[in-house]
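Each value in this text was obtained by applying a stated rule to the coordinates, not by laboratory testing. Source: prediction; values computed, not measured. Cβ atoms are built from the backbone, for glycine too; each structure is taken alone.
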Structure I
């Protein structure tokens, strides 16, 4: 089953990346969850200045047409296109660099000074360390020890 899903994702990515590049959009994430003969294809698109509902509608329409023409997904499926949202995941070093200065929530896979959760301003990401300014001080957290990181809403 996982192989089928991986094949579908690979093929969809091949269609999707040129489509997005032509619209100054980037692929943030792609997932396919199959159940029986039906499934859900989720496409998360992004750009520096944000994604509009019109962007999502346009990509959904054009990608849907391409998927129908190429018949890449056996059976029935639902296509969902959206942005990663305001509390998007930080999934790689590039994301940490991109969102420097923003409020983040980082969960580590081991204790640092008797805590695993750090919420504060991402001061920098350098040499594999994410430095976060929290209410109780600054913490430099090794990237390899980060289990999960997300942007936080900053009111």
Structure II
């Protein structure tokens, strides 16, 4: 299971001037909800994150990151998913995501050719309101991921 230390990744000290009480509350919420997801999915052994809270400077340097990313406010986390089984579980269990209060970025956009795959979850509904959302107009990096939720 993940903890706040993994979520902050040392940034709570390096960027303490940006870490507000609201971001801290949001971080506690997303970590608790991500852990509930990991528990339900049978991934309790996951104890790291690919990306948690991102201060403005870190977000700006993150490839393909939105300028309005929910990582900026502590409302999103990217969980490691090297074999894509967590993503498959999530899209097959959208009712569990709804119960927990999470939305997931379409897994076709959370793929890296070098093997750094992840599952992006957030506690804020996207503009579309869809439980699985497309993050941008950029082409999917894994167009072959099976779409079962559309």
Structure with the greatest value (metric distance in nm of label points 7 Å out along Cα→Cβ at positions 52 and 76, set I, II): I
Winner on relative contact order in percent (Cα under 8 Å, 6 or more apart) once structures I, II are ranked, highest first: II
Read-out Rg/Rh (Cα atoms, Kirkwood Rh), computed value 1.06, structure in I, II: I
If Cα extents along the principal axes in Å, for residues 28-107 alone is computed and equals 44, 28, 17, the structure in I, II: I
Origin of the value 15.4, where mean count of other Cβ atoms within 10 Å over residues 60-67 was derived from one of I, II: I
